[in-house]
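The next part holds the structures, each set out as structure tokens.
Bear in mind that the values in this text are calculations on the coordinates, not laboratory data. This structure is a prediction, so every number in the text was calculated from the model and none was measured. Cβ atoms are built from the backbone, for glycine too; each structure is taken alone.
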Structure 1
Amino acid sequence: MPHPAREPLQQVKQRRDAALRALADGIPYAQYLGISFDRRGDELTAVLPFDNKLIGNPMLPALHGGVTAAFLEVAAIVGLSWSYLWEDMESGALSLESLEAGDLPRLPKTIDFTVDYLRSGLPRDSYARAKVTRSGRRYASVHVEAWQDNRDRPHAQATGHFMMPARG
């Protein structure tokens, strides 16, 4: 295997895309909601495209609180897993072949997840970014914010604690 610094850029991008696809495809409810991820380098943005099935209160209309919480939790789990796999991905220890075969470590397990609903989620696309605030061998803490039109005006935020899967 070539040294990672000398590896063709296209191979690096393919490995990153395959890892992200494998992580996102590992959460069936995320597929049901239509959640996707926009990757720029090591930064991920979760995208929840608007769909009428996501409305909880048609009188407002507003996104269902459970959908908002699920969106935040999926963003946190995938963001945490992405940061957890980054070093192996970049070093080449995680190969494209193994990723395409679905050979990824298990996802972190939620210990607790607290959501703050800051304002109603409007009937439009939502975005979220997770920030890993602490990550150890067994435990991790993640903060995630969701917004719609203006990143500086989140409609919800959450803090989650996760049990990390065993390495190897």
Structure 2
Amino acid sequence: MNTPTTARNAFKIKPLSREGVEAALAKAEHYRLLNQPKLAESICLDILEVDRENQKANIILLLALTDQFGSALSSAAKQAQEIANKLKDEFSRVYYSGIIHERQGNVALNSAVHGSDWDAYEWYMEAMELFERAEKLSPSGNNDAVLRWNTCARTIMQYNLQERPSDAINPILE
């Protein structure tokens, strides 16, 4: 009698060829642009199985995870930050950490939960601090951190986001 296997253990993932990595990277980027982050994530995981240090695959994976904020399990932010921390150069580590914070701010801003506008403000402010650090580390002619900082600033101004008032903190009841 056959014992049923769980879906988690039922399949052995097939490896990519090293020669196919570049084409797979292009597909991952394409699926991200088509708002298919799970497909992009899966492709990046395949690439990283054969080329663990592939920076482009790690960055696309990080972005695909951030594309899933608000709809994916809460581990997406943690996974994205772990990837950012492992990027090879300091500019990338700081810049992509800023993107993670900015996108968490976007999720908070679009949340219907009371107080989420204060959370959004805090995420954007943290992102802006990271973008300021990244700006100092950026290669000549690279204005990516400035562009992201400006986007966060405009969002804060557009939605009139503000710091959480001290009286908004709920005291712990004994």
Structure 3
Amino acid sequence: MTELLTARLRLRRARHDDLADMYAILSDPRAMRYWSTPPHVDLAQTETWLGSMIAAKPGESDDFVIEFEGRVIGKAGCWRLPEVGYILHPDCWGKGLAKEALTAVIAHVFATHDIDAIRADVDPRNDASLGLLNRLGFAETHRVARTWKVGEEWCDSVYLELVRPAPAPS
């Protein structure tokens, strides 16, 4: 089983016993403000979401839950290759944990998948996420209006891309 370790984090494959921790994140309106769905309203909704993460085919998905100090605090990875996604519990924002997790995920994805680039779709109002992706080397490719309807609200998208680094000269 693939596991990524950083200075502070353990990234591992999702398990059914992650349900309560993931529900705490996916039901929180702050965490879900710029997500592609409204906050989850019950455990069953998160159980379905988690089940699809667990059942995803390795050639199509490479996604991880993030553990910090022994507790699941979010997820990061390519839920659908080559598109990256991530979410952290708001209690963990502002500590550099998303950057730490994504740095490990990006290195892993480029090392294990034959893809030219990793892509991201971000709500243009999500300054924190856009800033993080920029710091990681992602560049904006284009914008599209009204790409997601979340609840009753239409949201726009900023598309970004991180091109595979060139091999080091030998």
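Ranked by distance in nm of label points 7 Å out along Cα→Cβ at positions 91 and 139, structures 1, 2, 3 are topped by 3, which has the highest value. Computing helix-only ellipticity at 222 nm (-39500 (n - 2.57) for each DSSP H run of 4 or more, over all residues; to 500) across structures 1, 2, 3 gives -20500 for structure 2. By the measure relative contact order in percent (Cα under 8 Å, 6 or more apart), tell me the structure among 1, 2, 3 with the highest figure. Across 1, 2, 3, relative contact order in percent (Cα under 8 Å, 6 or more apart) peaks for 1.
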